[in-house]
Each structure stands twice: as C-alpha cells, then as structure tokens.
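A.B. asks: Next up: the structures, one after another.
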Structure P
Amino acid sequence: MLGKENIYIDPDQGEKNSLYKALDIRAEELTSITGAGGKTTCLYRLGKELKDNRVLLTTTTKMKYPEGNEVDNIKVAPQMEEIVLGTGRTFVCGKLSGKGKCTSIAPEILSRWWRKYDYTIVEADGSCGFPLKGYKIDEPCIPAEAACNIGIVTLKGLGFPADERTVFRLERFCEMVGIRKGEIIKEIHLARWIVHPCGMWKGGLGRRILFFNQVESRDEMGRVKDVMGYFPMEFMSETNRIVAGSMRDEKYEVLRK
C-alpha cells in the first residue's frame, strides 16, 4: 500500500501549500528538473518560494527567457564575475536564441558558481511544450553535481493518439513505450515512459522525485494511481518521493516518500 503524507488531501478542496516542501527541495543542493509538463513553471515557482535566500536559476538546454518579476537578476555567461551574491533570484544563461528562449551556460561555469548559492535549480530537459517526448541519446542534460532530480509528468497525453500533435519526437517515443503511431496512449504507456532507463532519469545520480503536475480533481488523482500501478517494484524502490498536484492551484499531495 502506498504511503501518504496529508500535505494536500483533496484535489477539489484543501489548502494551498509550498511546492518546495512537497518536493523536498534542500538547501546547498543542486536540483535538476526533467520530463514534460511544467518544467519552466516549476523552476520559477520554486525560485519565488525561495526568494528570501540566495537562489541560482539556470538551464543546461534551451528554455524560456524570464519575464516580469520571475527573477530579480539576469546575467549572461560573460557577466558571471559581476554577480552580487545577495538575497534573491539570479537567472544565468548563455545567450538569447530567438523566440523568447535562451541557451545554457557551460558546465564548468555552473560547477564553479552553484555552491555560492543557498539553492540552485536547473532546467535540464526540453519538450517544446508537448506533454510527451522521445529522448535522444544525449538527453536529458542533468548536471553531474545534481543531488536531486525532479521528473515532471502530466496526464494530458492520455486518451489521445500517439501522433505529432501530442508527442515530441514521435518515432523515438513509440520505440520507448511499445506503441504504434496513431494508437491511443494509455496509462501503461505513460508508466513505461516514466520508468524508461533512457528517459527523464538517465544520468541522474541523486535523489529521484516524481511529480505528477496538473492534477486538479479526484478523477485525475485516481488516474495517477492507475499509472503508478504499472510501475515495477525496482522503480518504486529507487524513487525517493512521488508527488501529485497542481502548481496552478498550489495544492500537492505526497503519495510516497
């Protein structure tokens, strides 16, 4: 039987709570975010909740450039030596890449700087806004120093055909989960994608936190547990925490820890 911490009892009721507590984000650790379905939102939300500390936000791939009050300071790689290590959210990137996105910084720059901050959050994967993706051989891009890896998943692909409207890099995804193009994506396919050794966890040596995002009703919570029913015991034993909830509603439930 799954263990349960009543951080968030009911998707239709309950009180708002902290994402960083639900995901067990710890100070003086480098945390990476992979998967599909809210990585960038998660990065900025964690930054907002932790902004009374020294927070470094960055990417090892391409991601959306921050807007408005999402961060307090923005630096590009050549400006790293100018960073003032004060309280607040410092976003660091390589350069603008067009369409409101920016590129990663070099691994050696990240290695040199991340320990100077209380919290470091890194977006280490890209899915181009799709709820599911097939992984290339060089993905994800989890930093070697990552002590915690958050894998984000949604249910948004369930019930839809496996095609180019739902899946990024469709052919590779089909190979990973054993589905044919056009076949309806079911809970077992999502489970296979989550646990795949060449998927969102590849290269991650730290704690493994699985986060089902955009879960906003009792029915959706039930579908999460249906997906979990397909997880092999080995995956469950290697996963430190499983959380389901909604960053929009700011409500989360820890299903296993």
Structure Q
Amino acid sequence: MTETSAPPVLSASIPAIVLVRPQMGENIGAAARAMWNFGLDHMRVVAPRDGWPNPSAVAMASGAGRLLDEAQHCTDLPSALADCDFTFATTARGRDLTKPVYSPEAAMKLAAEKIVSGQRVAVLFGPERAGLENEDIAQANAIVSVPVNPRFASLNLAQCVLLMSYEWMRAQGEVTHEVTEMAGTDWAKGAEIDHLARHYEDQLAEAGFFFPEHKTASMKLNLRNMWSRMPLTRADVQMLHGILRQMVRWKEKG
C-alpha cells in the first residue's frame, strides 16, 4: 500500500476511485473487487477509520488484492486530489451547494470525454454511516446523484462503487447489450423458410384447413408473414418439419 507523502500521480487513462474516511475494511475490499470487475484499478483511501493497511480489506478483496497493494493512502482529501483536474462527488442527498448534478451514466460519459482530452478525473465516495460531508463536496467540481428509492436512499459503499464502475465500462463502449447464443446451429436461410412454409401449406391444404376457399390466399399470406416474423434457426426448421411429418404419420395410422 502506497503512503502519500508527495502528491499522488494518477494515470490519465482511468478515473481514480477515492474512498473518503471509509469505516469498514470489508467495504474497502468489496469496493476493490467491484472496481476490478469493470477494469478500474486505481484506488485512493483517505483517512480510513481503522488505519491502513487493513487485513479485513485484504481478505474481502479476494482476487483484487493487487488493487489494495497499489492503493494510495492519503491523510486528507486535498492531498488525494492534488493531481486531479476534475472531481465528481457521489451523494444521495440534496445539498445546499450550487453544482451541476449528473446521473451515474452521464457522469462517466463526461469523465471519459475529459480523460480523452488529457485531464485526470477522480470520483469521491463517502464513509458508510453518513456519506460525504459538505466540506468534502465543496472540493468537487460536480455531483453524481443515483436515482434511488427516496424512502431508502442509502447505498452500501461497495454497491455505489460497483454502479459507477459499471457505468465507466459502458462509457468505454465495452458493454454488449444483446447477444444470441446459437448453440451449434445457424440462422435459417430464406430458401429453408420457404420450403418450411410450402410444407405446411401443402399439408394444411390436404387437411382442409384453408376454408372457405375465397379466404385461402389471405390465410396463406398470414402464414407466410408469421414464418417471416419468427427468428428461426436451421435446427428450428428441421424440428418443425419433423413435427408436421409425425402428425401426418399419426393421423394415417388412425
């Protein structure tokens, strides 16, 4: 753990996560894990209640212990922010301070923009019991307010760090919002869908499904439209063919 005697130096590529007067070592360790989950590894710990280093933090950090080994221990907030160009302060309560207030998503987008321009950014998190004091927030450039239940607005320290870290990863464009696991198959081609549609049309016609006759065209059109709306794989198409064949065989046995 690095003790800050000279002003710390922050990498310009990521924001620093600054824990101000944290109380429980377990929460510091859990915050380190949350950071590392989303690619952040620069932590600063300001005046922790139980001293530094903290064995409870190390135990809770699990695979993220390196973050604690490299964390900077700062005696006060000004020294923790000495090399920072822009600082966000997280708080769930309204403050009598005139400052811009951002959502976590907007804050981390702005952080990413500032970091790309060469600025150094920090995000402050307050102690577990009451959060940041106004004296702490007065040293920040902007506030981050999480939209939470107003009847229960208190967030656990590590939860708040995780939320901000996740939004940082999103701001980097590294979150895939949807993916389909193909499970060893591929999407069905147009010719395969057409063959399936014709198979059903032929068997349904033989079964007398298209009745009355003057509605046959519109019923077939609706069926074709249904097939086109369904995101079918080749495995799906083969199964649907098999279902229909087995139903025909079953009917013929009767």
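Since every read-out is calculated from the coordinates, none of them should be taken as a lab result. Since the model is a prediction, treat every value here as computed from it, not as a measurement. Cβ atoms are built from the backbone, for glycine too; each structure is taken alone.
A.B. asks: From P, Q, which structure was relative contact order in percent (Cα under 8 Å, 6 or more apart) = 26 calculated on? Could the numbers behind the result be given before it?
C.D. replies: Numbers: P: 26; Q: 21.
This figure was derived from P.
A.B. asks: Right, another one. As an exercise: helix-only ellipticity at 222 nm (-39500 (n - 2.57) for each DSSP H run of 4 or more, over all residues; to 500), calculated from one structure in P, Q, equals -13500. Which structure is it?
C.D. replies: The value was obtained from structure Q.
A.B. asks: Same structure, new question: Consider the structures P, Q: one of them gives 21.0 for mean count of other Cβ atoms within 10 Å over residues 164-171 as calculated from the coordinates. Say which. Mind showing how you got there, number by number?
C.D. replies: Numbers: P: 16.5; Q: 21.0.
The read-out comes from structure Q.
A.B. asks: As an exercise: mean count of other Cβ atoms within 10 Å over residues 52-59, calculated from one structure in P, Q, equals 21.8. Which structure is it? Display every interim value, and only then the final one.
C.D. replies: On the way: P: 21.8; Q: 17.9.
Answer by label: P.
A.B. asks: Sticking with this structure for a sec: Going by distance in nm of label points 7 Å out along Cα→Cβ at positions 44 and 156, which of structures P, Q comes out largest?
C.D. replies: Details: P: 1.4; Q: 2.7.
Across P, Q, distance in nm of label points 7 Å out along Cα→Cβ at positions 44 and 156 peaks for Q.
A.B. asks: Please state which of the structures P, Q yields 1, 6, 11, 13, 13, 9, 5, 3, 3, 4, 5, 6, 6, 5, 4, 2, 1, 0, 0 when P(r) over Cα pairs in 5 Å bins from 0, in percent is computed from it. Let's see the in-between values first.
C.D. replies: Values: P: 1, 6, 14, 18, 19, 17, 13, 8, 3, 1, 0; Q: 1, 6, 11, 13, 13, 9, 5, 3, 3, 4, 5, 6, 6, 5, 4, 2, 1, 0, 0.
Working through the options, I get structure Q.
A.B. asks: Still on this structure: With FRET efficiency 1/(1 + (r/R0)^6) of positions 68 and 196 (r between Cβ atoms, R0 = 41 Å, to 0.05) coming out at 0.10, pick the structure among P, Q it was computed from.
C.D. replies: Derived from Q, not from the others.
A.B. asks: Rank structures P, Q by mean count of other Cβ atoms within 10 Å over residues 20-27 and report only the one at the top, that is, the highest. Provide the component values of the computation, followed by the final result.
C.D. replies: On the way: P: 16.9; Q: 20.9.
Going through P, Q one by one, mean count of other Cβ atoms within 10 Å over residues 20-27 is largest in Q.
A.B. asks: From P, Q, which structure was distance in nm of label points 7 Å out along Cα→Cβ at positions 108 and 236 = 4.6 calculated on?
C.D. replies: Values: P: 4.6; Q: 3.2.
Label of the source structure: P.
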